[in-house]
Structure 1
Amino acid sequence: MLTRSRSLLTVLIIIAVIALIWLGHTFLEGEKPDIQITPPLKTIGKTTRTSITVTDRKSGLRSVTVVLKDGAKEHELRSLTFPAKGHIEEKISLEIKPRELGFKDGKAVLEITATDFSIRNNSRTVSLDVTIDTIPPRIYPLWSANYINVGGAGVTRYRLSEDNIRTGVEVNGTRYRGYRTIIDNQPAYVCYFACPILSGREQLKIGIVAEDEGGNRSFVPLSYIIKSKEFRKSVISIDQKFLDQIISEFQERFDAIANVDPVRAFMYINETLRADTDKIISSICRNSSSKKLWEGTFLRMKNGAPMALFGDSRTYVFSGRAIGTSDHLGIDLASTENAAVEAANSGIIAYADYLGIYGNAVIVDHGLGLFSLYGHLSSIQVQKGQSVSKGEIIGRTGMTGFAGGDHLHYSILVEPTFVNPTEWWDPHWIEDNVTGSVTPS
């Protein structure tokens, strides 16, 4: 009996010790709640949205308060109390409109305080020094009018009232980055942008945008004149020999069409693979040098006869049935087989590898968002990251990718958008529309 009593007492003591440890760990612990603000907040604009995550994984959260204050006033943005134990995490989404709360532009403090359910009431306060800035940046265009060809490039210059802000030109929601430059010995910005091929059929909204750290945004519409252009339409009849030639290379590279009938494989290449290739090119051409790397007129391939033009609208027909369409976003130039391909202008190799429908391809970054693309090459003689000079041989023509014969597919892009290369072969167009008096910084 005595032994049993001792055993029971031992068990009770162990249970009591475990309970005390648990209670101490849960309610007597000294760990303070964790507070995270995303994105990091330095400036509060006219309307600023931020997210605060408060966590306490031991005793749980008891309360959270968020306060905005300056030397003159204080406003409680959020106050939360959690009556039940075990609430370990709270995500708070805030929309701060300082003007509506009576704050003036200037220095302020965003203060977040969190307390846990420990008996010790562990508390953590995070105080962020912020700047209230509700005034949008001012934009001063330097050109009164822009003449733009449908499918072509546009260039504008402007000044801003502030530095270190996100800026560029928006064309129907597509943003083209603005780059710092010097005009008349004063800081300014230059931005290349594109006029879509379809712009003759839709209303264009083109304007300079500027957004500061507080999210204050300005938009100034550009005065422009669109010069219409008609693009060719063609029907391309495909026979079985051409179909087999086109798809064999892709079936070896892409499992999705390895065992697919030729027509379905062709449709996959023309639609899905074309779209995937465009996404890759768009990603590559979003990262450009902030310096102008090119100079003068862009070179046209020597003795290259044009086989297809920019903007050609194609319908592919097999056995009397249309099996796909595409818009040709470059110029096809044919010379002798394996003809030398020169860099059209100086720049940095942004890509040199296999590139979907373009086969072996090279993309050259000419700076300020301007790129040239060379497709269907039989060989590549440069590497990514390499600097090249105008006229330097970068590869040789071929028929890799979506090509029916040996030729060069040549494209010009302004960031993600293909534009008409013929403009960049024209020294008068470049002088009138691009270079002028701009000297890159």
Structure 2
Amino acid sequence: MSKSFLDKENSVIANSLKIRFYPIALKSAQNTRITDQNDKEYLDLTAGWAVAGIGYGHPRISKKIKEQYETLSFTSQLSAPEPVMVSLAEKLLQITPGNFAKKVWFGHSGSDANDCIAKLVPLAKKRSRMISFMGSYHGQTMGSLSLSGHPAQSSFIGSGNVVKIPYPNPYRPPFGETDNLTGQIIQFLEQEVFSTICPPEHTAGIIIEGIQSDGGLVVPPSNFLQQLQDICKRYEIALIFDEVKVGMGRTGKWFSFDHENIVPDAIVMGKSLGAGLPISAVVGRKEILDSGTGIHMFTASGNPVCSTAALENLHIIEEERLMENATEMGNYFMNLLRKLQKKYEWIGDIRGKGLAIGVELVEDRVTKKPAPEKTAAICYRCYELGLIVFYVGIHSNVIEITPPLTINKKDVDLAVAILDQAFSDLQEQKINLDLVNQFTGW
């Protein structure tokens, strides 16, 4: 059934809407498991690109959205607001840091939320330029694409007001091996970028991912974000965190920057905020989000059904202690992966926080030459063995592990056992690379 369905799907759905790693077509999903159209069950380590943070089909979400739809299926909050969106906004203000006047903006996806940043921060600061990071992925709209530095978007020419600087990647230091990676990047920003192409007095904001997600689950040095915040304060530049993928408890705290003493001027949320329903948000300083009336709005923004799902989602994360589980299971997962690393020379680096984990594959650990073909083969073989994983990274060589935060030790043991089998099969040349090569992924 899956093949005939996929043939039909391919005939009607645009390729511009696809990233495919293997021939899967879904029928149902529950918690950490998904079932394909042939009734084969898989353990899912993707959560649908980190959207199903509390797992699939949570009964509390199902109940709430049914009740809300039957009571008030829709109102355009732009002109006729209702209470749920306000309650959701109040909750988001509660869980975000900052002893200053804040407000909330709502949208549909991380892309339109980062578009909000691209438009409103320069407007509010009365400065034209923005700074972002190479390898970043902020979205697919032209504003968010302009902020991005990912090769998947390099075919497009975005806005000319964005300057991109290297992200502090400890495994691949952009300026060569060093004992002071943070110092290198901060010095480059202050002494080179600020003094040449992007003067601080013309710079409105710096947007960063606390863990660079689609860039390869890159975790910066522990002192980098604090020093970046210091720079922003010194020059009165807004500091914006894109938490679309790693926020909502995935790292073991509400947001990745919560692991440091950071107070952003704006925080971008999306993906898992709606527990599977499309909703995004920006929580930011009042003067940023109030910089104009009706200048970045969408008819269905903050609609009652999606807002209801998001509010209940936040309650579930707290009440089911999913952040604590993310920390415990993340540590357990990475310890097992490091044991796997000792068995296979191709595993160059393992990194992450909580349940945002990256496994970088290389041809050898000396040259660190990226191994994208082997990465694609491992993901494909895992699919054949009943495990769903995707790969990311600017070299397409990082296995991304972002499972539902409900994952347990039994699930983790199974996942690592399947990964072990996949690496063994690749080593013994048991993977059909002709099948793998039919799918392009990133």
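Out of 1, 2, choose the structure whose coordinates give Kirkwood radius over Cα pairs in Å equal to 26.7 when calculated. Going label by label, the one that fits is 1. Taking 18.7, 58 as the value of Rg and Dmax of the Cα atoms in Å, for residues 242-409 alone derived from one of the structures shown (1, 2), identify that structure. Structure 2 accounts for this read-out. To test your reading of the models, identify which of 1, 2 gives 22 for relative contact order in percent (Cα under 8 Å, 6 or more apart) when calculated. Derived from 2, not from the others. Between structures 1, 2, the calculation of mean count of other Cβ atoms within 10 Å over residues 218-225 yields its largest number for 2. Looking across 1, 2, the calculation of helix-only ellipticity at 222 nm (-39500 (n - 2.57) for each DSSP H run of 4 or more, over all residues; to 500) that yields -11000 traces back to 2. Mean count of other Cβ atoms within 10 Å over residues 274-281 was computed and gave 25.2; which structure, 1, 2, did it come from? Of the options listed, only 2 reproduces it.
Where a number appears in this text, it was derived from the coordinates with a stated rule and is not lab data. Quick caveat: nothing in here was measured; it's all calculated off a predicted structure. Cβ atoms are built from the backbone, for glycine too; each structure is taken alone.
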